[in-house]
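Derivation of every value follows stated rules applied to the coordinates shown; laboratory data play no part. Everything numeric in this text was worked out from a predicted model, so none of it was measured. Cβ atoms are built from the backbone, for glycine too; each structure is taken alone.
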Structure P
Amino acid sequence: MKTMKIGILCASLSLLLAAVLSAQGKAVTLSFGTHQSGLPVSGIVQQLGADFEKETGIKIDFQIVPDAQWRDLLKAKIQAGEAPDIFCSDADPLSLYDRVRPDTSCIDLSSQEFVKRMAPSVLPAISYKGKVYGITFPGEKIWVYFYNKDIFAKLGIKAPTNYAQLKDICAKIAKTGVVPMYEALQNGWHQVLPLFESGPYYQTFYPGLYDKLNANTVNIKDIKQLKTIVSQLKEFADLGYYGKDFMSNSVEGDYKAIADGKAAMVLEGIGWGTQAETDYPALKGKLGIFVMPWGDNQIIGINPASNAYFGNAKSKNQKEILQFFAFLAKHENLQKRSDGDPQALSMCWPEIASKYPKEYSDYLSKLKRGTVMQAAVKYVDSQWMDVGKDLEAMYAGASTVDQVMQTISQRRDEQAKLQKDSSWK
């Protein structure tokens, strides 16, 4: 009888404790939907989520979707009223409304303390009609080619500064059996980078290009340098410089390909090299960088925007969502995120010091800089994944360079009309 009474008492206490925790909001689970590229590969955000659960009892359930599927899936979930409590989305001032409908679907964060600590340059990417709806962490995005210094030294070649040099060194590398350039079409977005990251270069030939594209006084298909780059990408595929498996490669596989010496170059974010050296210590000091030389470009494309986290305005757990955002924005957690993400060489939080390797900063400081096309020209970023499919079809021989250019232009027209853009009347 005593044993039974003790058992009943323990069970009652357990139920009472559960009720108290529930009343305090500590038994809540927040769903966090994101694409693969929305979280650092180091897993530091998941670790912060675990820390948050230990501190508050609120669990973060990360639901990670392949990059190629996320944009369409998120839009469908938002429209159906089934979005996660927190969702990650690529953010820029031109496409934010179309992607997440912030005024009706996202929690207004404008009054939150952490908003004023983010760099002012990123606020337009997460704002709509003067209100801030997102919280973001990465610093400016820069894409460069990383190359294996040992392979280059062995062949007596140097980093290229124009397309002819790039083509020449790839021919020499290919003869050794090494894949000259690691490319990955499985993710759907990577192959598009050369087209629109080179926007600052196009502007040197067409003054005021971005404004003219937005005013619809210039057609994107008439940018000769853009067409040249599409043609060069096709030529590289035909020459086999991406290797035999590039149509099925994933971006995540580039670390091992470079570390194993199976590929000589890869186009990646500026912080990739630090992550690669962390995962493969033998690479330390053996990775050089150069700006993508497609079309003879030598200007760095800068993207001030990045992915951001948004709270679902229809969630029953808005208080807990704000609590998690505030937790992520604590100075000690910002520093922990920076320290725990080798790829994050800078953050859009001025209180956190950048950590660029001197070799990279010295190289980049000598080059001109400009804003990438997708962050400044309407109806470009919103069709990014579709352009990836266009290029894939071109590589497979099912489409031509001219058709790719025409389709990009046509989509801009269609999207502008859907948005009732007055410049397209």
Structure Q
Amino acid sequence: MTALHSPADLGAELVRQIQSRGANVGVVGGGYVGLSLSLQLVRAGFETFLVDKCRERVRSLLRSETSADGIPSTELDEAQSTGRFHVTDQLSVLRSASVIVLALPTPLRDGIPDLSAVEQVCTELASFLKRGCVVCFESTSYPGTTRSVVLPLLESSGLKEENDLLLTNSPYRIDHAKPAIHVSNTPRLLAALGPISLDVGRVFYETFLDAPIHCTPSVEIAEMAKLYENTFRFVNIGLVNELTILCDKVGANVWEVLQAAHTKPFGWMPFFPGPGAGGHCIPIAPTYLSWFAGQVGVKAPIVAAAQEVNLGMSAFIVQKVTEILRLVDTPLKKAKILMLGIAYKKNVGDVRESGAVRMLKLLQMQGCFLDYCDPLLVHNLEAQLALLPNSNRSLTELDYKQYDLVVIATDHDCFDYPAIVRNSQRVLDLRNATKNILESREKIHLL
């Protein structure tokens, strides 16, 4: 890079490097978001360095192996074959990077945001950041994180934002279960602390996006919008779960209620019941929002109510299991139960915050004999070892008849629902996966 005498020179040089693909790009965080972004950057022609502190994950990626939903090993092979895709656990490889994207985990610890990964990486980056680079912060967090946490840590390098260093915020949006929705075609929010950062950030994202970029007036607006997007879904899932409990009390079929409501052509959006709201974003972002509200002295009762309902669905379903078994004089603690699907939603192998996992653990506490089967978790060893106490049964070894009850907890497409109903004694369908099955409907109990 040539000598940069002014902030305008800095921005113009970065734009030139990005548009010519002469900029090295570093992505920190090798989870689904960081990996998806890295592969897209390679396809866009950038020399891309993916950094993750987990050595086992790095070794797997170097072997073109990943448990990330929707990312086949062939995509990793293609990226490796370009010679422009590099995976490492050493952050120092980013010394020469012109663009650094932070796609780091921001989990909760006892209901409080844990930004330790962000803080550690920013502190380490500050020890070698070069003048004339742009840092793009994509992690979900509370309003003010970019300005009051990320920026001061980066500026501890001695570089000053908009003069020596550029900083943007663009919270990621992603849906693991929908292959048609991916990094390049999903509209982006983009914000920055200054105009040069915003201009350079927009040029960077335009190089690999085929979707609109909406620039917000402040980073706080982008951060708040991300929390609101996920909280919107979380609250509506809570509402439909609450409706499910009410329908159960009055003997109404909640799925028929939803079908009737779906005929309204305006002011309506479908949400569906289940064992709770799971995944990293949907249950985490509302807690971030609720925590932040408390920090500024504002109550958020709607979020708290949705949290109570969604967490309570596991216990409600266990009670429903008990009632179904009581019809055939089988005590829960003597029953044999099979759960189909443990992931938080269909066609993904992610069990984070999964209501099905909570339900499985509640059933185990009752002392019943319990098996589960989720073919999508086969390669997710971390999830199986840390979260799931039973071994995952193979589809090919299942004998449905031996179970007093088969529970469809997550409606993966890989399950043969007609065969499940035909060969089971009775089925509790939490997802309406059996809606089109006419044979043996007397066996089916709906949520």
Structure R
Amino acid sequence: MTAFRFLTAGESHGQTLGVTLEGVPAGVPLTADDLAVDLTRRQRGYGRGARQAIEQDRAEILAGVRHGRTLGSPVLLLVRNRDWENWTRVMRVEPLTDEEAAELAALAADGNKRAAPITRVRPGHADLAGALKYGFDDVRNVLERASARETAARVAAGGVARAFLRQLGIECWSFTAEVGGVALDPAAASRSRDEADASPLRCPDPGAETRMMARVDEARSSGDTVGGVFEVVVHGAPIGLGSYVHWDRRLDTALAAAVMSINIVKGVEIGLGFEQTRRFGSAVHDVIEGRGEAGRWIHRSNNAGGLTGGVTNGEPLVVRGAVKPISTLARPLPSADLVTGRPVDKAHYERSDISVVPAAGVVAEAMVMLTVAQFVVEKFGGDSLVEVQDNLARYQERISRIPDAPSPGARPPGASSVATSPTDETGPFGSEGDD
């Protein structure tokens, strides 16, 4: 068994985006059509820009799959950039000859914005910090990788994780909960998952969605951008993913890091999140009802978002992300020049969207599924899907059984039969310890 992980590569206007996944068990059914669904969902949404009309994202599976099933070896995916055709000279990999460099300079002098070096940094973007960190005098070298275009590769990788988790009965979905300060009303969320997914902002509340769209229109008319909140929900995750014994083994830690890693996300909540700070504990903590059908543990509510002590508790995982307004504005803010250090009236403008909350939710689904898949492989890992399924089934059967009532001093099943010294039970490290 190999640890589950992934890496992406590629630039926004480069020839292609790539992703390699390691640790995917053998035998998972997987085709390019499976990956195309989420890639298409990522491109939709009210407020998206012109780039989405150019790209028709589809992931090519180049390695790790044979006859529609994973092999247990690394999976290699490519998502080609159709816009590359318009950037072949500006973004070429090979060095430019003196003649080609002169031609590019001439194009820039004639007003070709693609050919011109970028020095007017954008507030809220990685431009300034990235250029200073890596020693660049052209911000193009920063924005090409810092661009949210990279998330197409993540969504392709998330499709592989989805295919794996689906075989274990684990499903994931997201929806738009808020745009520009307009939030949905859970009581008015009348749309099904499919209906919400097909709506302009992927929102289950039709009335709220209409008001959200008005906020997007308001931002568009003023050359501005608008953020919001998405919610990701995972059903079917078994009790016991993650651990409380170390900070970096907690699933909530990993989920928060994964979602926060999305370019535009500036805050993450699990369950009620910050709302818990405004309530008394009696109105926050989820009452445990006991065992239900098939030995399943039932909570009266799910304010904890399916995680207690960094471990899944059997309820749906609920993760929310705060999406900042996009940094590139049609009416740019004042800024400064990277080379001269002097103020400029307007920052650089690169083709942009108005709002990407629905798309950010799809990217967050991918990051959540990739994280859950990592923890599933860690706990139930095997070299093949059948082995993982068998390990999970035996574990679920065990935790669904009603155990024998414990008695004082009794050893747990499987414990050593070596006798303990009386001083172990009565001394300062026995019954008087901190436990």
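Quick check: 11 is what I get for relative contact order in percent (Cα under 8 Å, 6 or more apart), calculated from one of P, Q, R. Which structure matches?
Q
For which of the structures P, Q, R does the calculation of FRET efficiency 1/(1 + (r/R0)^6) of positions 194 and 258 (r between Cβ atoms, R0 = 30 Å, to 0.05) return 0.70?
Structure of origin is R.
With semi-axes √(5λ) of the Cα gyration tensor in Å coming out at 45, 24, 19, pick the structure among P, Q, R it was computed from.
Q
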